[in-house]
Structure 1
Amino acid sequence: MRRREFITLLGGAAAAWPAAARAQSPKRVPRLGVLMGAAENLPDSQARIAAFRQGLAALGLTDGATIQLEYRWADGDSDLMRRHAQEIVALALDLILANGTAVLREVRSLTTSIPVVFVLAIDPVGLGFVQSLARPGGNITGFTFMDPELIGKWIGLLHEAAPQVRRAGLLFHAETSPFYFTFLRELQSVPHPGGIELVPLPVAGPEEIAGAIRRLTRTPGSSLMIGPGPLNQVQVAAIAELAVQNRLPTVSVYRPFVAAGGLMAYGPDTLDIFRRSADYVDRILKGASPAELPVQQPNKFEFVVNLKAAAQLGLTVPQTLLATADEVIE
């Protein structure tokens, strides 16, 4: 071989080496931050994460293999939410899954560049997280949880199950769930079945829950509603026990509330929402913009009734109401 031909061949091979090395190097694994508002040890929390991972797996995304998940749990504590949000954002991940309105608020205050998919957030347009449901704009999109109409549904259920009810107290944490103040203003001017009066029960922490429920029971004909929020989710079993002790007809958004002794639960199928959120994670990781992915609302709801709780309250739940239940606990 002539010297000139050898040099040309050698140069061509050398130029090919970097491309070959790139082709053989492992593909970069995307990193996803998962910031949950409640406690890790709750059965509800574990079921939601399992549903999310099922959704990811169906799309070929397996933790530790094709995606890396970084979890943080806030235990319903606003200070922990803030600290965990700062940690997650500082990691400069590819995407953040934000569970709940309070968590989303913390994450949004820290980044306008990292894509965010929220799960079970409330009133994202009214609270300024997105521009509209159809076209969110910015770096945030996701899946909502409830709207004021759901509270109206709870009042209707209480009227059917316990016709003697004249007041319905809505329990919520004033700091992490401030949107309820707006919801209640909207609903208090609207007539409700049986003329039921809607009463706000804001608390500043778990230590105030028992006192708020006792004050509610001082007025005959009272009932209790437990809406979504990190504090309510963490304290759901304790709230159910207090409701039983105070003989209050109750309805909650959380199914575990009924399993713990509460009367009824009605709300979106949260496992379905977590499972569906995996699709948005996959699409954004593949290049879709959150600004162009419409915010999705719940399309599956669950209704559960506890007949043992009804008997303890001296209530006979109408058959017409039981016929609409997805599950009846006896």
Structure 2
Amino acid sequence: MPDWEFAHIWVLWTLLIIPLLTAFHILRYWKRQPSVSFSASNYLPAQGFIASKLVHIPFILRMLAIGALIVALARPQSSSSWQDVKTEGIDIVVAMDISSSMLARDFEPNRLEASKEVAQEFILNRPNDRIGLVVYAGESFTQCPLTTDHDKLINLFQDLEFGLIENGTAIGMGLANAVNRLKESDAKSKVVILLTDGENTAGNIPPITAAEIASSFGVKVYTIGVGTKGMAPMPAQDYFGRITYVNEEVNIDEKTLKSIAKITNGKYFRATDNESLSSIYEEIDQLEKTVIEETQFEKKNEEFLIITLVGLALLLIEFLMKKLVFKNPIADV
């Protein structure tokens, strides 16, 4: 909707003349009224009473005309604006470990659920980026290719659980799969967020080799080691195949994760609880900002002509009414 403004707004101060003319008209009108007393209101002629009120119409029209002409002199202008928005997004693939150790309960409710929740919040905060999801354990597969349909992506995140693939920790294969999704991207920045809680124990691609492949394609890797320091309640099976939890030492191959980050010009993070994991994603969000360029356009249109015509039309109507309908001099200011 267009906005209105005035080129000569100071002219509007002259509108104060209207209440002064109105006061002068009322005072002049009452001075001209004859002083006649009636013993009962029944003797007051109704037709004369109505006519005495209608006689003010020419004056009202004149005041409206003066107001319109003053507003026109102030040069009202309507302006309409629009924006030309250019978005240069980032392509991001989240590579998430879903091995059995991700069920450890040093996070609430466990590492896997905490990682899923924080990743979903990260996705919601980046509406202009294409984001994909790769999962890995003993092997790796693409859960969701790069997409801007973030609702669909979040639904796929919610479906993640242990047991979708063979158990193990194939960090190198998870990273290589993520890089494969980004190698054809022409985005200004290509990023992998690699999350794991252990050491590489499976797969036929070493993590460092996968990092070198990522570097050759210009892919930056942020690595996140998930797990408290010291002991943590780890899942284990008893003799009856039931899942129980026993305290075990947390072993994260931080040396390899740091090397992956260094080779790809990324950064390594260690998350020891839900809060630190959330802050890590917030830092990555700040490090990888989407570029949004906005150009503001504005167009102004002069609106005084229509208001001037309205004012002149009111003056014409007043003139005709005084000449053809009212001939009482009281109608004059």
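Between structures 1, 2, where is distance in nm of label points 7 Å out along Cα→Cβ at positions 179 and 251 highest?
Working: 1: 1.9; 2: 2.6.
Once distance in nm of label points 7 Å out along Cα→Cβ at positions 179 and 251 is tallied for 1, 2, the winner is 2.
Computing volume of the Cα convex hull per residue in Å³ gives 147 for which of 1, 2? The partial results should precede the final answer.
Values: 1: 147; 2: 273.
Derived from 1, not from the others.
Among candidates 1, 2, the computation of relative contact order in percent (Cα under 8 Å, 6 or more apart) that gave 19 used structure 1.
No value in this document is a laboratory result; all are computed from the given coordinates. It should be emphasised that the depicted structure is a prediction, and the values quoted were computed from it without experimental measurement. Cβ atoms are built from the backbone, for glycine too; each structure is taken alone.
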